[in-house]
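Each value in this text was obtained by applying a stated rule to the coordinates, not by laboratory testing. Given the structure is predicted, the values throughout are model-derived calculations rather than measurements. Cβ atoms are built from the backbone, for glycine too; each structure is taken alone.
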Structure P
Amino acid sequence: MKSSIIAVVLSLSIGAVGSLSFAEDHLVRFEGGIGVTPVSSVAVPVNDGGTFQNVNRNDVRGVAPGGQPWVIQRLKADVGIDGSVRVDGEGLLLSGGNNVGTNGNASVFATLFCDAAEHSSSLTGVPLDANGDFRIEDVLAPLPPVPCNNPVLLIRTANGGRWFAAGILK
């Protein structure tokens, strides 16, 4: 009985140490995603065609949004202290325009912002699957600082660098 209790305590201790070392290898994590809405606000006057003269783009850290709204069903990203990045995304699809519900034939890359500094995966990106799924496995350049202050993760188009989705910090 005493040896069983010691075995349980020992296995719990090893599990806690293993969790700590795993956490120490990661700089930042993101779980969940937000699709882009290209316009953050509009103001009068209204043009004859129903458009607005005064439109504010939904720029994030100086990066312009995609021209149409996008949705993302799921996003999970881990950035290591060595700059390694893995992003798994599902359902990154257009949610407006004539190509609604498609991947827009897009390829995407990831950019981690630490304060205002950009750290990106390969700018050639990875193509979205027909259903909008993608996986990015790369090393960010330049390497992000440790710690990464005020982190923001954007998923961007390889054609022009506009952002389509943002990660939710875990």
Structure Q
Amino acid sequence: MGSGKSSVARQLAALTGHRYSDTDRLVVMQSGLKIPQIFERHGEAEFRRLEREALLSVKGWSRLVVATGGGIVELPENIETLRAMGCVIWLTARPEMLWRRVSTDVNRPLLKTIDPRATLQALVEKRAPLYAAAAHVTVDTSEIGSKEVAELALEEAKRSFAERSNVPS
């Protein structure tokens, strides 16, 4: 949350000539509800189910960059799906930077708590090992813009996959 997934994914799509999709937007389109409404009316579990459906709806597409919600890795089957789809890029940022980016956004249902900053930190800590297991590439977005992040991620992804293809089995 707040790492720049959507902005970077759009930049990656532009750099590669691939299509762009965003699972949050797909959830909104498919459900007819905004994300905060889904959380209020149906809860997080229903949102995660809809998010899973959105991911599966683009699974067979080729030449696609997908921005996902930050919690998508909380379902193990999503990690498997993402890795099967291609290169998984984990965007990180320092906690104070994440907080600065999301603290004024009222459309963050998971942060509607007594201590949203502590909640954000807890989410980062909970999800970090899941992303570490899922990601082929990790890029820190704390100090660079989305275009630079996309360029770095693309370079790292190419290097990562070139190294994997040259490793004897």
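Quick check: 3.8 is what I get for distance in nm of label points 7 Å out along Cα→Cβ at positions 48 and 152, calculated from one of P, Q. Which structure matches? Intermediate results must be reported in sequence, preceding the final value.
Working: P: 3.8; Q: 3.1.
Among P, Q, the structure yielding 3.8 for distance in nm of label points 7 Å out along Cα→Cβ at positions 48 and 152 is P.
Quick check on the output: -19000 is helix-only ellipticity at 222 nm (-39500 (n - 2.57) for each DSSP H run of 4 or more, over all residues; to 500), derived from one of P, Q. Which one produced it?
The read-out comes from structure Q.
Could you tell me which structure in P, Q was used to calculate distance in nm of label points 7 Å out along Cα→Cβ at positions 56 and 128 as 3.3?
Details: P: 2.6; Q: 3.3.
Answer by label: Q.
Where does the value 13.5, 43 come from, among P, Q, when Rg and Dmax of the Cα atoms in Å, for residues 80-159 alone is the thing being computed? The structure behind it is P. Tell me which structure, out of P, Q, gives 30 once relative contact order in percent (Cα under 8 Å, 6 or more apart) is calculated. It traces back to Q.
For which of the structures P, Q does the calculation of P(r) over Cα pairs in 5 Å bins from 0, in percent return 1, 8, 16, 21, 22, 17, 9, 3, 1, 1, 0? The correct label is Q.
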